1. By the measure FRET efficiency 1/(1 + (r/R0)^6) of positions 84 and 188 (r between Cβ atoms, R0 = 25 Å, to 0.05), tell me the structure among 1, 2 with the highest figure.
2. Name the one structure among 1, 2 that helix-only ellipticity at 222 nm (-39500 (n - 2.57) for each DSSP H run of 4 or more, over all residues; to 500) of -24000 was derived from.
3. With relative contact order in percent (Cα under 8 Å, 6 or more apart) computed per structure, which member of 1, 2 shows the largest figure?
4. Can you rank 1, 2 by volume of the Cα convex hull per residue in Å³ and just name the one with the largest value?
5. Comparing distance in nm of label points 7 Å out along Cα→Cβ at positions 20 and 36 across 1, 2, which is largest?
Structure 1
Amino acid sequence: MNTASPNRAHGILLFALVAAAVATYTPLFITGGAGAFDFWWWMAANIVGLTGVAAIFDRSFRTTLRDDLRSGRLRKVLLGLWSAALLYIVFAAGNILSRRLLNFAGSDISAVYDFKTGASGVRIALLMVLVIGPGEELFWRVFLQRALADRHGALRGWILTTLLYTLIHAGSGNVMLMLAALVCGAVWGGLYYRFKSPLLNVVSHTAWDVAVFLLFPFT
């Protein structure tokens, strides 16, 4: 009973956080924000709340972060930047091909960049670098994928997390955004599956976000 009780409590926490992620992200992608509380503030608030709860209740979460920063930091940063560059190249090729093959691709891609409307580039960059990029990896990969891997095995944890990451983007009704989430979720999940490094994933996600949305957008 003593062993089952913590496992059950962890399972309840895991389910609650997944439900909270779906409940908070889905309306975000449907509405794009509300007034001054726009897409970027809402996204940042979502990830701070989810990651904060995960960090409070999952002690191994904090231990994982601490241990990762004790060795190989430069190598992990370089691998993160390299993976972000490769992922950008994949998306650049996908941008060209999808626009030629799918008549809705251009409008769907433009709609993604509409999230930037009314928000300054400086604010978007700061939120991406300081909150959104790091926070998404800390929640989706370091907490959720690791927790699902512990319960269902590493491969299933990777697959389930990727599917959930794709699902939360479905509220947008934007096929290209959902495909982007699927590809990114699979790649970042694969990186965590292979290297188990929060730092590597944070660098990869953040660098890719800044490149795609601000430095070299596909518009």
Structure 2
Amino acid sequence: MNETLFWVSLLINFSGVILSYRLFKKTGIYVWIAVSTVVANIEVIKCVDIFGMPLTLGNIAYGSIFLSCDILNEIYGKSEAQKGVIMGFFALVGFIFLTQIGLLFTPSADDFAHESMVTIFSLTPRVCFASACAYLVSNTLDVHLYNFIKTKLPADKWMWVRNNVSTIISQCTDTVLFTVLAFLNIFPLETVFKLCFTTFLIKILIAVCDTPFLYMAKAMYKREVK
């Protein structure tokens, strides 16, 4: 069941990016980046087994951010893609601060949600720092790598190269940064390496699957400018 839901979720997330672009152009992509950043950081606390590997649930939503930035980079240029990264970072920091403030309120006697909110939103400062740092570094790297490859291989037939190479390298950076900053000296070193490896494997799969959606977005743009 988890494997089926994985493919369904992948299709919904990537189709959501394309629908956002179709309806609202680059503004829709910016909104999607902000929403996915928040969703990914909520889902990351849930662990599931997919393809025989223990993984965090937020990888698919997080992968759609890289697709979104690549669409912005491909169609509107590096500066617009970097703007999307900063918007996502702002959404992430705002989400962390607002949820932590909300937890400080004393619940009333009739409240039933506080304990669940504590479970979901109680993040240690270390995890908060690791998440924000990994997001900003990896997505900025993706923007610059994509743009660099585009200058070397500008033809549309090479979109799959710049998309996959930039995303896979950036996702590797994100995985290592977050896992090391969040869990080193908390889990055994062997566990940290295992988390890095399994998470990166699934991120490679997600990165490869987003390529057709990048071509779809570019095709939409070309039809609109004719």
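Readers should treat all values here as calculations from the given coordinates under stated rules, not as data from a laboratory. All figures in this text were calculated on a predicted structure; none of them were measured in a lab. Cβ atoms are built from the backbone, for glycine too; each structure is taken alone.
1. For this comparison of FRET efficiency 1/(1 + (r/R0)^6) of positions 84 and 188 (r between Cβ atoms, R0 = 25 Å, to 0.05), the top structure is 1.
2. Going through each structure in turn, the value belongs to 1.
3. 1
4. Of structures 1, 2, the maximum of volume of the Cα convex hull per residue in Å³ occurs in 2.
5. Once distance in nm of label points 7 Å out along Cα→Cβ at positions 20 and 36 is tallied for 1, 2, the winner is 1.
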